[in-house]
Structure P
Amino acid sequence: MVTDWMRNLEVGIPALLEDGIKLLVYAGEYDLICNWLGNSRWVHAMEWSGQKQFVAAPTTPFSVDGVEAGLQKGHGPLTFLKVHNAGHMVPMDQPKASLEMLRRWIQGKFPSTQRDGHLAPM
């Protein structure tokens, strides 16, 4: 069990991003195990060619049926999503938002940048 605990798995992620592999990092805002702030900080600090653009990208609402369900930010292949009113088990706490998150992810409809005030799909 020691090898499965507290390992830094971020080391291989920049290479995936450089290869254009899309990555979605999400966390519930009330998650005490993998807190959203820690996830946001490592995603923002991760060194890759799009880091500066990701850091500068706007944070926009993630809405489901006209209701804000979280906050999202993205650039290129990297998207970060904080899900409102959810803990560690986001799909259990927010099933509708989770299903919409997966649907948009599979269909490539998460924003990566804003162009002329409109969200552009990844």
Structure Q
Amino acid sequence: MPITQGVWRDATVIHVDDVFTHRNRKDFSSAVTAFRASGGRHLIVDLRETMYMDSAALGLLALTSQQFSVEERRISLVGPQGTVKQVLEMANIDKMIEVFPSEEAASEARSA
């Protein structure tokens, strides 16, 4: 399964393996819904193993970021590489959502 969920300290982590596209957007949305239902405040999206991302995924990240801003929640991205990193930068998602090298760095930035 390309999208799995876990916990890192006080944050929920969604791991996106291989591809993040319109085909698995519902899995991502379900994970975000579960995060909201749990009362979580910080969501980390781990992109270290993500090899490809399409415009549907970009839009979903942007929408989630906007919704979280209104809800006073936080979303962070971890470890985008190669093409995925370039796509995020070209779409200016990295200006909307903070990008970190690790879950630890994302968690520490939240605490600061």
Structure R
Amino acid sequence: MKRKITEQLVAWKNRPGHKPLILQGARQVGKSYILEKFGEEHYKNYVRVSLDLVPDVRNFLKENINPLEVIAYLESLYNVRITPHDTLIILDEIQDCKRALLALKYFQEEYPQYDI
């Protein structure tokens, strides 16, 4: 079953200069699932960071929100190559980490080519 949200995500990905996307909704309705499926189908790879389950990332973000250093840290932690336009970065449970929300601002301003 193709969801309407998938069409909207594809439109977001294809929109030049798109901003980081925040997907909100009730708990346990499939937000993370649909983003992972979208990452599998529309990107070369994706990385899902569960901010509620991985305290290492939260601790890193307390000290550093420089986009390139965040990318390097995630690449090292998840053993994945993150490339602009080819990798989807999913920050799951971002509402639990104010510094991650602030990092989105810096990604948009300094490195908008990363899909988050």
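Sorting P, Q, R by distance in nm of label points 7 Å out along Cα→Cβ at positions 84 and 100 from high to low puts R first, with the largest value. Here distance in nm of label points 7 Å out along Cα→Cβ at positions 60 and 92 was calculated and came to 3.3; which of the structures P, Q, R was it taken from? It must be structure P, since only it matches. Taking 2.9 as the value of distance in nm of label points 7 Å out along Cα→Cβ at positions 12 and 36 derived from one of the structures shown (P, Q, R), identify that structure. This value belongs to structure P.
Quick note: the coordinates plus some simple rules give every number you see, no bench work behind them. Model, not experiment: these values are computed from the prediction. Cβ atoms are built from the backbone, for glycine too; each structure is taken alone.
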